[in-house]
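Peer 1: What follows is a set of structures to go through.
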Structure 1
Amino acid sequence: MRTLEELKKLDQKELQKALEEARTELVENRFNVKNNQAKNAHTIKKSKKYIAQILTVLNNEA
């Protein structure tokens, strides 16, 4: 995961790619928590926050 400052320096294509990867990671985290494979359920919250940060940067650039 990148910091907010690093996200602001990326262009549209890199942000879209990061968003896709973050959403994939969120799905995997949800699956692992539901099947008791993940020890830390807080990773879902972190993933959702990261996705929101990416979307905010994308919307501010438009």
Structure 2
Amino acid sequence: MTQQDISKAKNPDLRGSLAAIQRAAEEARRIAIQTNTGIVIVQEGKLVHLSAEDLRKQAQTGTTA
């Protein structure tokens, strides 16, 4: 499913799932910064490790990987 497909799903839980995933990702980044740990994300089909310092820089500039 694409993002557009999910937003038009009949099931309300499915429609809300994208927003829930985005909130969870934001919270994971916040906790990683707080605990000085990194996270692993998938970017362009590859696993990428982001350190707490990388996350802090992204938070300051308002960008995400």
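Peer 1: From 1, 2, which structure was relative contact order in percent (Cα under 8 Å, 6 or more apart) = 19 calculated on?
Peer 2: Only structure 2 yields this read-out.
Peer 1: I've got another one for you. So if we calculate Kirkwood radius over Cα pairs in Å for every structure here (1, 2), which label has the highest result?
Peer 2: By Kirkwood radius over Cα pairs in Å, the leading structure of 1, 2 is 2.
Peer 1: Suppose you compute distance in nm of label points 7 Å out along Cα→Cβ at positions 7 and 47 for every structure in 1, 2: which one lands on 3.2?
Peer 2: 2
Peer 1: Something else now. Tell me which structure, out of 1, 2, gives -19000 once helix-only ellipticity at 222 nm (-39500 (n - 2.57) for each DSSP H run of 4 or more, over all residues; to 500) is calculated.
Peer 2: Attributed to the structure labelled 2.
Values in this text are rule-based calculations from the coordinates and carry no lab data. Quick caveat, the model's predicted, so the values are computed rather than measured. Cβ atoms are built from the backbone, for glycine too; each structure is taken alone.
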